[in-house]
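In the part that follows, the structures are each spelled out as structure tokens.
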Structure I
Amino acid sequence: MADWKEHGIRIIRAGELDTNTPQTPGMTRAAAITHARTGANKLWAGTVTVQPAARTGAHHHGELETVLYIIRGRARFRWGDHLEFVEEAGPGDFIYVPPFVPHQEMNARPDEPVEAVVVRSGQEPIVVNLDIESPEPAEPGAGPGPFHSKPN
């Protein structure tokens, strides 16, 4: 008989998220579901908070699939070979980012953070930065630079 107490469901409480993950200016990541914390092998899940008016540089996440669920705020996404497509998402919306899709994330509001849940199809923190200029104009006084830095 399986020992379900030790090898069953794991609950990670809100105050137990691990912020000892790669961080970048303008956003804060916190891991909840990882191999080390729960034994997960195929998924990574956590939270992300994007500060007002912050934005990333163009990037993709290799072969990983990503799902975001917006809890609070207004997120803007650009994607495509030249970041030519744009859409916004708000509380209750899910976003699916397929493997290898060039994209950019932004906080569409200058006055409140975006809070989201992030789930990825693997444990590796893959970020491939791309040298694609954003068609998105910079907000005056937008604060910190992109939260995925551009290549040097």
Structure II
Amino acid sequence: MSFRITGLSPEPFRHLFGLGDEELKAHGAIRVVVDAANGYPERIELRDAAPGESVLLLNYTHQPADTPYRSSHAIYVREGAERAADFRDEVPEVLRRRVVALRAFDRHHLLIDADLASGDGIAALAERLFENPRAAYLHAHYAKYGCYAARVDRA
């Protein structure tokens, strides 16, 4: 079964790019200059931000549905990111190098299944979760910190 993993659209974040620290604070965001490789998973381009790059740390509502599963958490977005990543039948390295929780939601945005995987196991888990015809979409979360990572849809 084909699947598609997508990053967030940069549109909701563009107004924050280039703001000063006080202005960012007013929006509940902070600027972080990446100081180490593989420690700042970026949610638009779905890659680890490189040392020296500027990312914004902010709260993002990744499950906006009016259900008991409505949820938000901290994420990083790279300042200046222009285009959302789009991977078909491929798991980006930023996910592969971490343990990921895949959560399956039905068309009513209710959680119906979930499991953990890493590396090559992520694609296999996505395919298994989509075998359930009730699974409308998946959310990937980084298991260690619980942060939203990406959306997974049937392709």
Structure III
Amino acid sequence: MRGKQAPKRKIAADPKYHNALVAKFINTLMRRGKKATAQKVVYRAFDRVAEKTKEDPITAFDTAIKNIAPVVEVKSKRIGGSNFQVPLPVRVERRQALAFRWIIAAAQSGKGRPMHEKLSDEIIAATKNEGAAVKKREDVHRMAEANRAFAHFAR
């Protein structure tokens, strides 16, 4: 690597729930710099989660992210002319980023309804360990388990 590594930026907590994780999620959801729109979507989704589950939306969101976040993933490594899928543990920051990405992608894949409804349904499903985002995590874990024989290539 050339030069210095970029410093980690501290993200300010979101205005409504005063939670840094929610602020990070809003930033991940945001498109074309439209933060107010992303905040509206997330807050409406949280209101809907609270209405449907009768529990605190922040705890539901935390549980959903924990249920979606992968522990291991496979990374392609070229050794002796052939590529191997080597299972590696996932760092905490990447685990969180993947969970955010997967829950947003799962919500966006549904068609015909407003985003806040799809997102709230995906959060509720993830708290119960079901839904498309949790399935994605299970697929990644299954792939890592299948390639456990190549774990010795990890450095």
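FYI, it's all coordinate maths here, none of it is from the lab. No experiment lies behind these values; they were computed from the predicted model shown. Cβ atoms are built from the backbone, for glycine too; each structure is taken alone.
Using distance in nm of label points 7 Å out along Cα→Cβ at positions 13 and 53, single out the structure from I, II, III with the greatest value. Don't skip to the end; give the middle numbers.
Working: I: 3.8; II: 0.9; III: 2.0.
Looking at the calculated values, the largest one is I.
With Rg/Rh (Cα atoms, Kirkwood Rh) as the yardstick, tell me which of I, II, III scores highest.
Working: I: 1.00; II: 0.97; III: 1.04.
Max of Rg/Rh (Cα atoms, Kirkwood Rh): III.
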Query raised in the report: If distance in nm of label points 7 Å out along Cα→Cβ at positions 69 and 117 comes out at 3.1 when worked out from the coordinates, which of I, II, III was used?
Result: III
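Which one of I, II, III has FRET efficiency 1/(1 + (r/R0)^6) of positions 77 and 133 (r between Cβ atoms, R0 = 30 Å, to 0.05), as calculated from the coordinates, equal to 0.65?
Details: I: 0.95; II: 0.35; III: 0.65.
Derived from the structure labelled III.
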**Report entry** Label whose coordinates, when helix-only ellipticity at 222 nm (-39500 (n - 2.57) for each DSSP H run of 4 or more, over all residues; to 500) is calculated, return -3000 (choices I, II, III)
**Finding:** II
